[in-house]
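Several structures are given next for inspection.
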Structure I
Amino acid sequence: MAHDHPDTTHLIHHPYQPPAGFEAPQPGVFKASTVYFPTVAAMRQREWKDKSAYTYGLHGTPTSYVLEERLCALEGGQQCVLVPSGLAALATVALSLLKAGDEVLIPDNAYGPNKALAESELKHFGITHQYYDPMNPADLAARIHERTRLVWLEAPGSVSMEFPDLIEQVRICRAHGVTCALDNTWGAGLAFQPFDLLGNGQLGVDISAHALTKYPSGGGDVLMGSVITCDQALHLKIKLCHMRLGLGVGANDVEAVLRALPSIGLRYAAQDRSARALAQWWQAQPQCAQLLHPAFAGAPGHAHWQAVCGPSGGSAGLFSVMLHERFSQEQIDAFCDGLKLFRLGYSWGGPVSLVVPYDLASIRSQWPAHLARGTLVRFSTGLESSQALIQDLAQSLAKHLSA
């Protein structure tokens, strides 16, 4: 005769509730798909879109609401949605705002996967795109037409690190009534305020997309992104699309970002200092044909960086070096392989320094006039000592790229 399993109903429906009023440095981690309602009336009346209540785990928990609000404080925005990655943030913006027949403009030095999204999925949906010269605002203005619905901005450009005239780009978008979205992963809400570029509340981007994978996480172990806005109608458009796409993030990942966020300013500044020390060292090396770091005089867009970030402003722990064209790809690969502290890997903002050699010609429409000929290598500084990193660069340079 079969026996029923032991009755654990009293455990599942246990009445105990812990006392209210508990406070600690870190917010509580709430994990939920199902959210309870006290009555049918409450089920029908609760509203999740304005964060006044909870309806389903995908639409937010106390944990995700806290991170969204803190990210808004970091970047100077009003509303935020969380997505599973930085690329998901870019895709969410595009899918929220574009329909068949619309066009998106993208800087030619944009993050490669954003260009690939336009060339593949968006194209399949009947959405066209153009690449504009990020260092020539007149080129951007000339490409805007009646079907342009979205302009992507990136400061500085991915890999090649040139800083555009961001203020003029935003003014052009404003004059044409076109929504502009900034990939603000590099700035991170610390180098400059994307919604207040002039410091007087008069000019800012419409949307800031951020790969929280980088500096907000800080550990190289979390994938997450955010989309932040100031305009309520624009936010609602994004939030409803976000809901229909079923995008959500894990509570433990939210916890990891919340734990790292208080130290983001310290880490950003430390990695900035280290990157500048390394960049200065590279400037003195004969193997370096061009230093690509916006905070250095002579780097492409340095004056634009100053205009937005200030003469002594912030600059992330990221820079590139154009190595002399006399070196073969094999030699440069051997140099990268020969580094001991720098690890080969994508992303940045974590505790470990990274290096990646790039074939720039394959990811740009044409070779920009402001870039020297050669092979580009991008460096991301971690939290190691800058002197140890310089010694690592020097030992591999001596072995594989002798002057």
Structure II
Amino acid sequence: MNDSTPDIRTRIVHHPYQPPEGFVAPQPGVFKASTVIFPNVAAMREREWKDKTGYTYGLHGTPTTYLLEERLATLEGGRQCLLVPSGLAALATVALALLRTGDEVLIPDNAYGPNKALAEVELAHYGIRHVLYDAMDPQDLAAKITPATRLVWLEAPGSVTLEFPDLPELVRICRARGVCTALDNTWGAGLAFAPFDLCGDGSLGVDVSAHALTKYPSGGGDVLMGSIVTRDEALHLKIKLTHMRLGLGVGANDVEAVLRALPSMALRYRAHDQVARELARWLATQAAVAQVLHPALPGAPGHAHWQALCGQADAAAGLFSVVIDARHSQAQVDRFCDSLQLFKIGYSWGGPISLVMPYELASMRQRPTPHLRAGTVVRFSIGLEAQEDLRRDLAQALAAAF
């Protein structure tokens, strides 16, 4: 097009101006695209999106999404990364890529509930069997692996009750039997331990790390996104092709939000962690509390495993649960949660606002839980408020309810 094109409607769409190159700022540019323009037909035919050497369509990646993927792969010690619309979408994509009719997947009984629901309903529709195992008993996992087992999910620590398993031993068992391992690494976030280097010498790691970026990487409680990180190129490509066929994509503005938050994640993670430990210790002294579930505290289920894997980093996120003594009714527990003023009732974690959520554990577990005291489980996610303000809020709510 040249300046002789008469119609302004065409001229503003096909304006020839291009800004000069060389602009560099702390935050990367945000590229939004469905259509990607090719300079000519030869370039269109030559470009390859699978290895990130070119751009073909917005769904297959832009400079913005490629940048976040590479930073996340580095964070977790992987080589490849895929972005998906949520943490649950990461779990589902891995399962759909690696499992076929007649296959079997093993899932910890204390895993994230929606992952179990995915297996119970959606995967069952495709003739894929699932079996629950006790993550705190490696021999239970070993006994349940069969010739049909193609995937074992791992989670450290367990959902809500936060038992910390012997993750290296679970991975060794699976590796000895040639079974792929996938870890929900949302709690660890790439900071508490290295999922692809569990022994510190490069000898042992998971095959796949799935991460809900909704939590610590975004940090604002306002983004839904997930990632799938791998180290093996063939495994990555297998998942990537399923990702492509499912049409999964993320919005550029959400990617921008995570890119902006990522540099402060380690600082925020540590701040959440420090306050969570102090409040967990304080709650352990309260009469209404029968048990505190925090993997970094001595006596918590799996504390020794946490110490072995995360002790050097001394990292434990900002999440913990308590068991309110069974002598107190559900109505009292509800009153306690409702009486909190700074803690808001809500799911998720990793954002600036502290959250609380009571759980009916009997509806969430199929296996016995002898390591847990009798009572009602209440989970806390610690935000970025002042520690003493949160402690006062907990104290007044305890006094109001019990």
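What follows draws every value from the coordinates through simple rules; no lab data is involved. Bear in mind the structure is a predicted one, so any value in this text is a computation, not a measurement. Cβ atoms are built from the backbone, for glycine too; each structure is taken alone.
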### Query
FRET efficiency 1/(1 + (r/R0)^6) of positions 224 and 304 (r between Cβ atoms, R0 = 25 Å, to 0.05) computed as 0.10: which structure among I, II?
II
## Note on the structure
Value 2.1, calculated as distance in nm of label points 7 Å out along Cα→Cβ at positions 64 and 352 from one of I, II, is from structure II
### Task
Supply the structure label, taken from I, II, corresponding to FRET efficiency 1/(1 + (r/R0)^6) of positions 72 and 280 (r between Cβ atoms, R0 = 35 Å, to 0.05) with the calculated value 0.50.
I
